[in-house]
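Right after this note come the structures.
Please treat every number below as a calculation from the coordinates, not as lab data. Just so it is clear, the structure is predicted and the values come from calculations on it, not from any experiment.
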Structure P
């Protein structure tokens, strides 16, 4: 019976990955055992690797995703070449200010540096860097410093409202608090890891959130 359920999960994961424009399904092999999904193969960039993981994690019944996908290693590219590619990706992304955010690449890892007004801008920079060829990981060293004073009560209300608008999180009990340094803290309980990731993702997109601290517990 477990094998039948795993087969259904594998099919659903493959369908979810197939809808990701940055991933070619024939490059990815999906294995499932007792609800634990393992994805393996070679993908063109880090963006595709993370997109495949998010797609797999979104499928009902998935307990955990082991992402063993390998980012393709373009021949002839060194750290300097990849650094130029990251700079170009940041320049092309309208959500990123290339005058405030830059990068240095070491051993295929893009270290993002500079300043951002909020987490949304930081996330945009991370996504842009992950599209550069050869980048295998990203590390954010971006300082999030809002250019205007933030009303923390208003920020809390907007985070709560954003979570309430997400039908897939109801009726889970998520509590929101704002720490004095502007970090959004999520506590309470959710049903599974997918709901936890979804809640953190929503909170990060709220304008003014400097960072999100995940203290959620599974029911």
Structure Q
């Protein structure tokens, strides 16, 4: 096996530290996890953590970015698969049921957000994370809308929402709230949210086919 280059070794070290940090943060939370713990778990020195991430907040941000990419990639794959629309709605709803309220992930996000109250640096990180997450939801909605024949102009002229950005923010905000509630009390049902998602997709499909749309959700008059 050829020897790794310096850049490849650095990339491997960073990936191993990131995975160790993810396991620690999800299991014990942000405050209870030290950089020494992460370094020991990964088999590196604390200096390796600093040289790769600079600080504990930066490391946690990168962990959350990684989780977001993985989770939203799962959702996007289900939402834009070759399956029938109804089957995709069922698949995404099942994913939401499994994901909303994941204790480790949700509590880490919440703890990180609480710590940002008096820390502008953390607040900026969290704002960026949320905006990036909203963008991922918009990308999924755009893919589905294009398939359904729905244009931004049709959406803007409807009484549903001003833009896909608004819909994405609505879904993300509702999902965050539901996740926090379910992380605290797993008996809180996800069904109202998953049902609303299903109705939204059907509404977008109807907007893309105005001739088949019920009058009560028709396009607004010019």
Structure R
């Protein structure tokens, strides 16, 4: 693996429409409509659910809903744009490793199972950064970039990847992005940023890379 060409993506909220899928599951389990009450990151707070209701929804979701999580319309375009730049795209995702086959199925081959890393449903914010750090240690250089929609995950990656990027979904109640984090609100801005970085560092496809 050449870490100089590695780009990592979060899945839920970046490639896959987790919120819609989870809300539809909650409506089915709780037998009622689920109006959003605020923009908190926590699904329970966002939809005003009790702990008992949350447990019931997550129980069903973990049983059989990860595999059919729908991709956003931009997902394929985003990954292909990065691959066109000569990048190897990995998914680093906050779900339990027991769901890795379901995660691969939901990605429909867009990112192969061998490039999906599951850090755990309740993983610490540093877990994804540790995966990226291990990638860099293995290849002797930093991975290029990482895109996530949770600021804690991106803040932890500052200094671990050359380009840590937060996809701002407008969540409230989360920590602010740190100095060194680039914030975007359109996921298709990410490959533009990656291309600019690769050109500046001479790592654009066909330049400065082993044949």
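Here the criterion is relative contact order in percent (Cα under 8 Å, 6 or more apart), and among P, Q, R the highest value is seen for R.
For the read-out Rg and Dmax of the Cα atoms in Å, for residues 66-193 alone, a value of 17.9, 52 was computed from one structure; give its label from P, Q, R. Source structure for this number: P. One of P, Q, R was used to calculate Rg and Dmax of the Cα atoms in Å, giving 17.4, 57; which? Matching structure: R.
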